[in-house]
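What follows draws every value from the coordinates through simple rules; no lab data is involved. Computed from a prediction, not measured in an experiment: that's the story for all the values here. Cβ atoms are built from the backbone, for glycine too; each structure is taken alone.
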Structure I
Amino acid sequence: MDIAKLKEEIETHGQSHLLKFWEDLTPEQQKFLYEDIKSIDLAEINRFYKAATDSIQNTELIDDSMEHIPSEQFGSVTRDGKKISMWAEEGLKRISLGKVCVLLLAGGQGTRLGVKYPKGMYDVGLPSKKTLYQLQAERILKLQRLANQKTGNNGEVPWYIMTSEHTLKPTKEFFEKHDYFGLKKENVIMFEQQMLPCLSNDGKIIMDEKWKIARAPDGNGGLYRALGKCKIIEDMERRGIKYLHVYCVDNILVKMADPAFIGFCLSKGANCGAKVVEKAFPTEPVGVVCKVRGKYQVVEYSEITLKTAEKRNEDGRLTFSAGNICNHFLTLDFVKQVVNENEVFLRHHVAKKKIPFIDENGERMTPEKPNGMKLEKFVFDVFEFSSEFAVFEVLREDEFSPLKNSNKAEKDNPTTAKHALLSLHHRYILNAGGMIQDPDGTLIPAIPSRKASEADSYPVVCEISPLLSYAGEGLEQICNQRKFTPPVLLTEKILEDYEDKGETLLCNNI
């Protein structure tokens, strides 16, 4: 170890404090810290810091530069209902030919959720006790079967999972323990995103221990650098992949490789697409997908005035209503362009955080308020590089319920996620001709009245295995003109053991 040279290097870049406690360390700790520092491009980190902080200082409201998405590039499951089946058929065709993969962004830890393991391993309390990972894996399996039934081709959907230093090992062990939930091991490909040093507000690298630098994942936008560095693009090319569906792990309602979304984007000739939901109200704290100075991007709610947020069209709808849900379509050619040409132009965003640190006396401190920053890129930052962009609006209640917080928070928590899935499956049963009844035989409507005495049983407990139905299809034989008494759990086993059980079919234990 050339300590003298290392000292000179860190002093040159204003980070001389990194070796302040060098003499206190054991030989093993010295070796770790030396390699930890050497693994960082200090000049690059300083550039990242300057660019990110400059962008904050130069932040200006962009109201006058915003444009809504042109109608010819916009689709909707409600207004384009007659085209959905056509788009879905085209999507299934590409899936059956092995041209589509799903890419999961799963680098974050479950800190806000209150757990010490990856979010995908979380069970929100469904009757089946299935985790987010299992639900998503089974949706892939069912989608492959639907594509085969439609076309006769046996295409497979590879599942790429971007983890971080913190989530790779537990995620890998979890999938191995559960035998990849029925998927082929070779079709579940895990890779790591980059970890960047955490910085103080004046740009100094924060020490987590005397011998270790504090680091954090570089945001879900670190995807593009990781795709190149980990040779994932080469793997996709080897498999013949042409289209990617990219999404975040925490959305319990996500449709894996949604064939209608894929078919819609293909119909528009898009190389990049965003699935969105209509904003619930003007000041809802979500980013909106729009154009700014001729380029597509997501504008955060904090970047626009109330006047712009409340602006409406002649039909009464919000002008900027396309709420971003981190659910995207990308062609492999576009991804390659981003990785090889555009990634270096992506700027980091500053996330102010409470970061444990080593103080002047060498004591590890846990701050009570934000004391530094993590530098992050966002997966949707690449929208600006697309010249063929498309936006697909879906119903929030059908496709978006994120799991971000513990039940101490009012929304986006395990309870709201569970209720969203149960409510969706309740509607699936009703749409297939089924009926839900109380134990006394009273029919329960699609939107049941909620009484204080019934709070514990609301919503109606109805769960349908993804292996039985991907999105409500194929349930007529099981549900039509039949009555179900909650709790209801319908699994694929019901098709194997199906038999007429009279007017009332109790599937609680199926």
Structure II
Amino acid sequence: MKLNKSIYEDYKKYPERIIQFGEGNFLRAFTDWIIDSMNKELNFNSGVLVVQPRGADKAIKLNEQDGLYTLYINGIKNGLAVSEKQVVNCITRAISAANQYEEYLKAAENPELRFVVSNTTEAGIVFNEEDKLEDAPQSSFPGKLTSFLYHRYKAFNGDVTKGLIILPCELIEKNGERLKEIVLELSALWKLEEGFVKWINKANLFCNTLVDRIVPGYPKDKIEQITKELGFEDSFLVEAEQFHLWVIEGPQWLKEEFPAHKLGLNVLVVDDLTPYRTRKVRILNGAHTAMMPVAYLYGLETVRDAVENDDTGKYIREAIFDEIIPTLNSEKEGLESFAKDVLDRFRNPYINHYLMSISLNSMSKFETRVLPSILEYKNSTGKLPARLTFSLAALISFYKGERAGEKITLSDDKDVLEFISNIWEDNKGSKEDLLKVVKEVLALKKVWKLDLNDIDGLTDMVFEHLNKIESLGMKKALQEIIL
């Protein structure tokens, strides 16, 4: 028996106030969950029309379930491992842009429509000069959106009260601004009237956003057990972690139109989301990148292993609280609260996040996520951070491609891998050779955008760390670093 409205006694159909581009796991486990929660607790009274941008298979199957699906929220909550489930009931219907283009445009004529949400991947917000207004549909997401907005503009004769609030969730910087730029570029390419351009600028709000939630997706490995527990089949069942964050850069009146904060949900409307993006990149992503070579060479396999191990766990906490947080220009209490949430996420017992899975392109990741903290710490204190520089030494050791005599499969830029491999091959085991390895890696401007040997004391400190890692092994070397 499939999940549908006939077996879900609390089913309700809401007026379509939201159009959503994308039917994937993230939007269903994040935005649709937030909307469903507001409907149930705050009488938000908003249904979601889902548009499948490409193909039609998922739209058909979602309609077979009347837009219903189960969300399992698993992770650490208030210090305890918690698994909760919720049937999400906010999707009114799903349509295919390719197969139901006229119906898609017809939705633009709905006077109750107020929001646009999207998650078309980082490659989705792109300008495609081959898109045409007469295409049915346009190839790109911005093309489809521009056509939709133009149809709405004409349907309501440019009424400024019929503009939309547009909340893209694609993981690119300034996603709202970039999406608006492309809409205006397409408007010019298609020679649309000046009145439409004015309506876009005056009546519609394109918001930059930052989203954060780990969504493992459909739990294939345990679906039989879950189906037995639920008593019905659910093709769109999805898992997510407890943590969630949606930062929306926009005017404060948005909080009244989208009142998720009244539920205590982690949805923030701010004037500038830059500090939140920096916080996420430096603390969450930075800690991931810094821990990876240290914990893996220690002999561990997952992020949870790394956080729960006495040595590596202490190392990670000290790196975050003593060396990363002090470099950030935000209120300390908020940063520490975020960091504690990050550590809870890392130790999530429901998710196996393998260290090797986050080792892809570790050199470039270190440059964007960890190096800024090292440089800022040096600038503000006059000293180098011992744990983050230890991570850099561990990364150089990791790129030797060997752990306890076994080969490590490295994934990075081919030229970078070849360059570092050649450096390690020339190392005969002397301290002079090891110092040469450090100097040549730190001089790799292709990765670091500068010669790190020019930073006072960095070469010597990284060499000292690497010498201990190579001579003592990771465990003993690490134990000398942690307090």
Structure III
Amino acid sequence: MQEKAIKQILILGGGTAGWMTAAALANALQKNCQITLIESEQIGTVGVGEATIPPIRTFNQSLGINEAEFVKATQGTFKLGIEFINWGKQQHCYFHPFGSYGRAFDTVNLHHYWLDAFKQGKASRLDDYCMAWAAAKNNKFAPPINDARNVLSTYEYAYHFDAGLYAQFLRQYAQQRGVKRIEGKVESVKQNPANEHIQAVTLTNGQSYNAELFIDCSGFRGILIEQTLKTGYQNWQHWLPCDSAWAVPSESAELTPYTKSTAHTAGWQWRIPLQHRTGNGHVFCSQYMAEQQAQDILMDNLPGQTLAEPRLLKFTTGRRNLFWNKNVIAIGLSSGFLEPLESTSIHLIQAGIAKLLALFPDKDFAQPVIDEYNRIAIAEIENIRDFLILHYKLTERDDSELWRYCKNMQIPQSLQYKIDHFKNYGRIIKGEMDLFAHASWLAVHIGQGNLPQQTDPLMQYRQVNHVEWLEKLKLAMDSAAAKLPSQQSFIDRNCRANY
């Protein structure tokens, strides 16, 4: 068995994807394997993935990273969810929370009781029964507690951070554990003529580096997975038509413990508060809006003075036909791209790493192992894709070409089934490997006007005064939120960065 063990791994590309992969492999492969990462300081990274979702905490914990040290090092803040503005219709907003709505109190799901009370005019909007929003709307933050009886246990959190600083933080972590970093740009790639596996890469300085397993973190270029292996790409722009983004940092503004996503005429704008600056961007569809107009919209809607010139990014939403091809695994942007609407870019890196560790190969590179990796990876990204499409499809806006197109476009049958089922019966249908939980789908369905036509039939058999319960729940959440510290004071006390 020892003879089959992989002893040389080469990661092509740094940035968040490369250094997350290097750090995780260095932590897991503690002996008998040399991990080498090749990157070039001359090649920039996309660096817009500054907002995350709760599983990033599991990743950091698996590496033994101290949360306060990480937040300080990355100029981070905390995130309780995402506020969506002007998505369902103009002048309307809703909150996608991390955690749950309310607290389970009966066999029937809370949203059915809420819907009944709401239609009677005896309940306010669904957001008001969510602890994450009770805290977020007042810029409050503290970690949830472990007592399931308390409403302060019903939310989760993630982070906003500087992705470039995170890569530096993980680079130090990885190098301390033996990862070898090589500065350079790839000139050529050598393949085994018998099976087309990658054997080595040669840099522009003439140096060659051999390995048995290659991880392609080279971004959109996909130097190994696409330029060399010709794996192919599935284009999803007919469902997610945005193909461009302007990004610009501005002066630090109010530390809201949530991301803001504001829909505009032909796309949407993100706002991500960090300790030292605010990240801003305008994702748009170039078919319906000129680049200069998109830039003007972004610059006219900033919370403070800019700290750099705006930068234009171009992308094609979709995925590689295969994430693992021969002895190459694509992780990060080399595997595909989904717009950062639900902050999933860094999570997809994390998911790729987790699958690699769960299905780690030997030198045989058994095809069933590769097939299983690809099966899971494809299911994961397609479920996330469908969740993003949901935001566009459920719009009631008809004020511009983009929104009219999205409102009327044909969508994957699996997603249409979920929309119809919720509309008719108020039940969430989840697919295999679905990253987003019940509350996430509920937030978008309800938040964008897909109200169920009927409530759960079980309600007529229950003896619950749900109107009274909902009112008590709302009061308990507001009371609990009032006692929490502001995010600013929590950071000042626990993890303020030095800058």
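I have 163 for volume of the Cα convex hull per residue in Å³, for residues 161-328 alone, calculated from one of the structures I, II, III. Which structure is it? So the calculation was done on III.
Among candidates I, II, III, the computation of FRET efficiency 1/(1 + (r/R0)^6) of positions 369 and 401 (r between Cβ atoms, R0 = 35 Å, to 0.05) that gave 0.70 used structure I. Of structures I, II, III, the largest value of relative contact order in percent (Cα under 8 Å, 6 or more apart) belongs to III. Taking distance in nm of label points 7 Å out along Cα→Cβ at positions 121 and 473 as the criterion, the top structure among I, II, III is II, with the largest value. Taking helix-only ellipticity at 222 nm (-39500 (n - 2.57) for each DSSP H run of 4 or more, over all residues; to 500) from the coordinates of each of I, II, III, which one would give -13000? Checking each candidate, the match is II.
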